[in-house]
Structure formats: structure tokens, C-alpha cells
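Trainee: The structures considered in this document are given below.
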Structure I
């Protein structure tokens, strides 16, 4: 399970005394502050806080304008916002809620009310984050699961299409895993899959590279902005690192495994079919399996054939 991080807040108010008071009241959290709307938007995009406490009446931009700007940005549109304001008109509250604010705290604020309101929303945020994590994470290996991979692939494929750049996919399968399971038992098999998942993750160097458990003993890796040469190099490194790793057993003995990988690289075009992108990598994987295992094969779209093996 991922280690929970400390929640962070962005407090926005053009009154320094309010900033100091709120920072003190909410000192259990990581606090960022901003004294105007422009700075608030910049810091929200930089730090991606869990929650924004936002004053309405400010000199450069009012809180409504800041909230609207946050909602227009893909990076910040999901960050919940609580207005902190001296306004007590029902129309002002209605306007804020219509723009997407989740709550109001009135000035002069009460320390207990501020703490309880923030604690409530942070608890909801953390619960939603846990649900999202569980729904997109493979519980055995702690890699993203197939659902998470499908979401990421759709996003990266769209980006590669817009920018006309290469995108590569690797489909990997642990060799003779059924025999390994039958020989050492399912508990040891689970440990082996955890080791393979860790090796794949550690071999990937760039933050944009994305590995997931595809199902069973199969893994998949997405390499944005990567040509076939770069993908083959990464695949070869994964194969080598898996083959040289020693997996401990409960009795103190050491076991080894190998992995086979199929690679496909495309520069997407409008008529390119995403499912075929995956299927062609799968073809390359079958060739790697059929030609001896513990190797990487590349699907060549120009010749509609698999190279390597």
C-alpha cells in the first residue's frame, strides 16, 4: 500500500494577519500561502494542494475570478475550494457554490469551526483518494492495474497523435510461470511476480514511462515519445535485469526467472487503430516466446512482420 503523505493546503488572503492566524490554526498540515489571486493560481498549479482556502475580496482578482481560473485549468480543476469571507449575503454564497466552491467559512472565523470544516473535507478527500488508489492499483504488485493503464494509454496516445511523435508499448510475460508455480507453490509465485514488478519499475528511468500489471504473469509498459530503438534498449535491460535477479525462497534457496517481451512503436495517425497497436505488440511477444524466450522482439509496421527473436 502506498505510504500516505501529509495533506497540504493553500491559504489565499491579502490580509497578512489572516494568513498567519489560519496557518497557526491549521499547522497540522503542510501550508502554502498566497496574498493575491495571481500568486494563488501559480502556487495551485505548482503545489497542487489538497484543498484551497480562498478569500473573496482581494485587490487584484476576487475569489470568484480565482476559482473560475482554477476550474478552467486541467491541472487544478479538481482541487476543492473553501471560501473564507466576511460576506454574508445569500447571493454571494449561491454564486460561490455555483462556481464550484465546496463550503464557506465566515469571518471573523472561529478556530474550532475552521479546524472541523477543514478536517471534514480532508477526510473526504483522503477517502476518495484511497478508493481511487484501490480501483486503479494491482494489490499484489502495487503496480497500476489494467484499468489505470487503459486510461494512461488513451491520454498518451492522444498526445502522441496531436504532437506527431513516437509512442512505444511493451507487452511482457514471465516465462514458464506455471511450471514455477507448480514447483514452488503459489505463495512463492506471488513473491516472484512482486520481484518482477519491482525490477520493471526500477529499470524505467523517466517519470513519463508507465508500467502496469496486465493480468496473471503478464505486464505492460508504455513509453511515450520513445522510438523503436529506445524501446528495444529498455526491453533488453528489463530482460537482463530479470534474468540475473535471484528470488529468495522461505527455505533460504534462490530461484531465477526470465521474461519475454514484445514491442511495438507507432507515430499515431488519425486512421491508426489503438487496439491494433496493442495486438501487434502481442504478436511480437508470441514470436519472442516461440523463438526461445528470454528475449525482446519488435513488430515492424512497415513490413507487417516481427523482427528479432
Structure II
């Protein structure tokens, strides 16, 4: 299949999976703390990848392990906790919307730190997408005035980390198999995640016997295996066959799925946000159109 077609299939698949991740975090927080959700998400993904990807680690050589480690912390470890803490105060759909800043931040990081070329068309598309995102945030704050929007800064920081990670993979890990990158990431961050998990008292009889914990573990297990482990393999492959701005533009589509889940779960959502979602999609199309803008 041509790369031009395959990258769109990967993009839509990731939008569906990651768009469902935010409601899974919300459900996991019913019985677990933010630190436990972030840690367990990483641990479950690491176990899954250990089963399917240990053999791929032979492709990682020498100094590449340094970039694998940096990629693991910035692309997964820190964001897992930041998103969990954000959802203790902000609706899952709004968190997914705020995450739409990732493509702009990815482009800015690429230009400032990785000598990426400035492309007017992509910048215009990103700005259109961000305009839709801003409208979504504004209307969300109107519908939910009691939510603490200072926690939105955690999502912006996580999005910055995602943009940094996308550029690292593109520049330093381009020739490694996607499975090797993802498995290597989690082999590096699994031990720190377990240390954080143990520090929360998760393994105590009191925590494990709490009534909401078993179902929360099911939700975070799905999130870790499908929404983190398997999805990151696809995402790393997408970066390799496209570019950081295209691959991170999945965050423009994720809110559409996430908002749908939020509505089903009783989160309030306005007509203005639907229109804003359309603007976001237009931004994605501009970023990835072949027509040049003079």
C-alpha cells in the first residue's frame, strides 16, 4: 500500500484509540489515584511489549539507547502522569481538546531545536486547527465554569513533551523498527513507574481490596495495552513514514472521538463545540494538502 494512503489509515486508527483513552483515564480515576493510573498505564504497556517485542531490542545499538530513554520519558512517562492529574479537575473531553496543541508545539520544537524547515502551509493549517481548539476550550469553560482550568497547563506541558518526542524519533531513531523504539521506551521507564506505584501504597491489602479498584484496573489495563503499547507502535511507524507535524496532527482528530465518549458519559457539550470540531478537521486537511500556498 502506498505511504500516502497508509499514513491516513494509521492516523484514523490512532484517533479512534487515543480518543478513547481519555474516558478510560477518567474511569480509572474512580478507584485509583492519579499517580497510580499513570504508573499502571506504563506497567501494563511494558508487560504487553515485553511479550511481543523483546526480540526487537537487538536493533538498538550503543548511543541509540540514550535517545530511546529520552524518548520514553518525554513521549510516555511524564505525559501519563500529567494527563491523569489533569483529569482530576477537568472533563476528559476538554483534556483531549487541549492536547490538540501538540502539532503546533511539535513544529515549533522542530524549528527551534531540530533545524526543521518552516513551511507556511503547515503553519497555516496548525493555526486553523488551534483556532478550532481555542473555540472548544472557550465554550467548554462556559459550560463548566466550576472546573479548575489551571490544570490545563499540565496538558499543555504534556503536549510539549509529545512534540519534543516526535522530533527526537524523526531525527535520531528514524531507521529503527517502530516495535524496537516502543519496546525500548518501556523497558527504560517500567522500573521508575513501578517505584512510583509502590510509593503510593498500591500493593497494600487495603488498596487492592477497595470496591472500585478491580474495575479501574480493567480500564487502565485496556488503556495500557491498547491505548499505550499497541498505539505507540503505530504512532512511531507513522512518524517514520510521514513527518512530526502530520503524525502529531492526530491530536486534532482525537477530540472528536473523546467528546463523543464524554457526551455518552454525561459530560456537557455544546453546538459551538461541534462547529469547532469541524474547524479542527479543516486544519488537518490544510496541513496535509499538496497544494502549495504562495
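Trainee: Quick check: 41 is what I get for relative contact order in percent (Cα under 8 Å, 6 or more apart), calculated from one of I, II. Which structure matches? Mind dumping the intermediate values first?
Mentor: Numbers: I: 13; II: 41.
Clearly, the read-out refers to II.
Trainee: Also, I was wondering about something else. When Cα Rg over 2.2 N^0.38 Å, for residues 185-264 alone is computed for each of I, II, which one produces 1.15? Provide the component values of the computation, followed by the final result.
Mentor: Working: I: 1.15; II: 1.43.
Among I, II, the structure yielding 1.15 for Cα Rg over 2.2 N^0.38 Å, for residues 185-264 alone is I.
Trainee: Here helix-only ellipticity at 222 nm (-39500 (n - 2.57) for each DSSP H run of 4 or more, over all residues; to 500) was calculated and came to -15500; which of the structures I, II was it taken from?
Mentor: Values: I: -15500; II: -23500.
That value comes from structure I.
Trainee: Mean count of other Cβ atoms within 10 Å over residues 57-64 was computed and gave 16.8; which structure, I, II, did it come from?
Mentor: Numbers: I: 16.8; II: 12.1.
Answer by label: I.
Trainee: Something else about it: Here FRET efficiency 1/(1 + (r/R0)^6) of positions 9 and 249 (r between Cβ atoms, R0 = 25 Å, to 0.05) was calculated and came to 0.00; which of the structures I, II was it taken from?
Mentor: Numbers: I: 0.00; II: 0.95.
Here the read-out was taken from I.
Trainee: Where is distance in nm of label points 7 Å out along Cα→Cβ at positions 97 and 241 largest, in which of I, II?
Mentor: Working: I: 5.1; II: 3.2.
That would be structure I.
Trainee: Hey, another quick one. From which structure (I, II) was mean count of other Cβ atoms within 10 Å over residues 169-176 calculated, if the value obtained is 22.6?
Mentor: Structure of origin is I.
Trainee: Work out which structure the value 0.65 belongs to, where FRET efficiency 1/(1 + (r/R0)^6) of positions 121 and 145 (r between Cβ atoms, R0 = 41 Å, to 0.05) was derived from one of I, II. Mind dumping the intermediate values first?
Mentor: Details: I: 0.90; II: 0.65.
Going label by label, the one that fits is II.
Trainee: For the read-out distance in nm of label points 7 Å out along Cα→Cβ at positions 65 and 273, a value of 4.6 was computed from one structure; give its label from I, II.
Mentor: Details: I: 5.2; II: 4.6.
The value was obtained from structure II.
Trainee: The value 41 for percent of Cα pairs over 26 Å apart was derived from one model only; which of I, II is it? Intermediate values should be presented prior to the final figure.
Mentor: Details: I: 58; II: 41.
Clearly, the read-out refers to II.
Readers should treat all values here as calculations from the given coordinates under stated rules, not as data from a laboratory. Values in this document were obtained by computation on a predicted structure and should not be read as measured data. Cβ atoms are built from the backbone, for glycine too; each structure is taken alone.
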